[in-house]
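Q: Structures follow.
Bear in mind that the values in this text are calculations on the coordinates, not laboratory data. Keep in mind the model is a prediction, meaning the values are calculated, not measured. Cβ atoms are built from the backbone, for glycine too; each structure is taken alone.
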Structure P
Amino acid sequence: MVLPSGFTVPPLLYLLGLLAATLLVGGALVRERPAVTSRTVLAFAPWMALGSTLYVCYQLGVVPAIVAPLVSAPAVYLTTFACMGAVWLAARRTAAPRRVLAGVGLLGISLPVAVAVRYGTTHGTLTPAWPLAGLLVALLLTGVCWAGLRRLRVEDARVVEGAGALAVLGHALDGVTTAVGVDLLGFGEQTPLSRLVMEFAGTLPTASVLGVGWLFVLVKLAVAVGVVLLLADYVRDAPAQGYLLLAFVAAVGLGPGAHNLLLFTVASA
């Protein structure tokens with residue numbers, strides 16, 4: 001098993017409707033082929049976190065029953081894609097499509113965050129200190145990695161631009177928040193591959209001092225930087241496809257990172 005625990009399949013009617021919406025929006029995007037640049041990938045960022053924050057609300061049990069199957073995992077990823085794609089298509093008819101796409105995403109994410117924070121406040125489980133410290137560490141590590149890339153691989157960093165930095169940030173946030181959750185807050189890791197890395201770290205002499213999350217952080221950063229560098233040539237040759245791949249890489253990190261950040265802020269282990 002390579003998927004996290006907690007994944008469920010929604011009821012058949014929900015599943016069919018969700019698949020139909022995904023195919024409809026995906027087909028429209030393929031036909032229209034909207035331009036994809038580094039700034040487009042940055043406009044996707046709120047949507048990458050939106051699905052994760054919706055899933056946090058599902059885990060907290062504060063989602064209305066009628067829509068809950070759409071924000072369970074992995075259905076929430078299709079739900080978010082269908083909504084984002086529809087907004088993207090509509091935004092292309094405006095004077096500032098990237099701003100509209102990002103703005104609607106930010107407005108969308110504000111609702112589940114507000115609901116989750118209210119839950120934490122009501123239940124006395126709102127503890128933002130460690131998660132926010134993790135966010136600051138992730139930003140610091142991203143800055144260090146990106147400064148190194150811009151110094152050692154100038155052309156590659158220039159090509160991937162902000163999309164590459166977002167990918168590194170996403171995985172830094174995922175790694176650091178996971179380490180905070182496991183080592184400091186008592187949460188368990190659901191993803192088997194991540195758990196294997198931390199189990200190995202637990203066998204090292206440093207485990208009693210540094211915990212087990214530090215190795216996961218290093219692995220995430222190394223993989224993110226390596227993939228960004230590998231994709232730089234692809235972005236040069238096929239910018240649209242290359243930036244879409246960078247967006248996927250960023251989402252794989254930023255989504256879980258945003259999930260950890262919000263869940264650890266509003267819920268106790």
Structure Q
Amino acid sequence: MPTIAAAANASNAAHAVTPRSRDARDYQRVPRVITAMHKDQEYGSHIPPHSHERAQLLYAIDGVMRVSTEFGVWMLPPRRALLIAPGVVHELNMHSTVRMRTLYIEAGAAAAFGPGCKVIEVSALLRELILALVAEPIEYPIPGPGEHLAALILHALKAAETVPIAIPWPRDRRLLAVCDAIVREPGRRHRIDELAAGAGASGRTLMRLFPSETGLHFRQWVQQVHLADAFCRLARGESVARIAAALGYASPSAFTAMFRRILGHTPQHYLNEWRHRAD
């Protein structure tokens with residue numbers, strides 16, 4: 001007759017060899033508060049519009065992805081994650097090779113995070129907790145380490161710093177064409193009259209549409225695009241001078257002034273912080 005220890009070892013071995021699903025549908029009704037999925041994506045790959053029963057923490061330990069909903073667009077470098085409420089339709093585009101580490105959170109537990117989407121800062125602790133839960137079975141034993149990891153993750157998410165970087169997305173087809181053009185080339189000096197001509201509208205019409213459709217005036221909206229692109233570049237370790245030049249600013253100080261006015265910190269602050277974490 002096998003001993004209790006032998007039976008436990010056999011159970012652990014069974015968990016270790018169980019293949020890990022890469023289908024998000026397999027994570028929606030697991031009887032656990034949080035489950036974790038790892039899935040790598042190739043550069044240029046696209047995940048079409050979809051939604052989940054659970055809330056999702058969309059996070060990549062490497063690479064940059066663009067997440068789009070009918071309400072906004074977010075560029076996510078490492079050290080940034082997007083909390084997506086249950087039922088929110090979203091699609092993804094990979095701007096590099098991406099190593100995704102996604103959490104699916106039971107809707108009741110996720111209610112504290114509010115509706116819609118928000119970007120959070122991924123601390124070193126939260127990153128390690130996510131990686132540890134990914135190493136656990138999808139339906140991890142209770143009681144056990146997975147249960148404790150899930151509780152710590154919920155606590156870390158509630159305490160996480162939110163980052164006010166979102167690109168509100170319009171619905172008007174004319175403005176959609178304009179916004180697509182700006183996001184594709186954030187460093188180009190976009191003149192409103194040229195954009196209007198390409199969209200089949202007048203410059204005055206576009207200037208009126210921006211606040212009514214996005215809640216931001218034209219230049220404010222462009223600045224949000226610049227901030228999103230800057231964070232991706234900072235995460236790759238690019239210098240402030242290089243980022244300022246790439247985004248069309250006259251000088252690094254002009255770019256830094258815009259950045260600090262909106263976020264309260266200089267880009268160098270974030271660059272130094274991320275370099276310190278990487279050491």
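Q: Taking mean count of other Cβ atoms within 10 Å over residues 37-44 from the coordinates of each of P, Q, which one would give 14.5? Before the final figure, lay out the partial values.
A: Working: P: 21.2; Q: 14.5.
Traced to structure Q.
Q: Once relative contact order in percent (Cα under 8 Å, 6 or more apart) is calculated for every structure in P, Q, which label goes with the largest value? Intermediate results must be reported in sequence, preceding the final value.
A: Details: P: 29; Q: 16.
Structure P gives the largest value of relative contact order in percent (Cα under 8 Å, 6 or more apart) among P, Q.
Q: Same structure again: Could you figure out which one of P, Q the value 3.1 for distance in nm of label points 7 Å out along Cα→Cβ at positions 53 and 245 was computed from? Kindly include the intermediate steps, with their values, before the conclusion.
A: Details: P: 3.1; Q: 5.3.
That value comes from structure P.
Q: Can you say which of P, Q returns 12.8 when mean count of other Cβ atoms within 10 Å over residues 45-52 is computed?
A: On the way: P: 25.4; Q: 12.8.
It must be structure Q, since only it matches.
Q: Match the computed value -27000 of helix-only ellipticity at 222 nm (-39500 (n - 2.57) for each DSSP H run of 4 or more, over all residues; to 500) to one of the structures P, Q, and report its label. Mind dumping the intermediate values first?
A: Numbers: P: -27000; Q: -13500.
Considering all the candidates, the number was obtained from P.
Q: Starting from the value -0.39: which structure in P, Q was log10 I(q)/I(0) by the Debye sum over Cα atoms at q = 0.08 Å⁻¹ calculated from?
A: Values: P: -0.34; Q: -0.39.
Of the options listed, only Q reproduces it.
Q: Work out which structure the value 3.5 belongs to, where distance in nm of label points 7 Å out along Cα→Cβ at positions 21 and 77 was derived from one of P, Q. Mind dumping the intermediate values first?
A: Working: P: 1.7; Q: 3.5.
Going through each structure in turn, the value belongs to Q.
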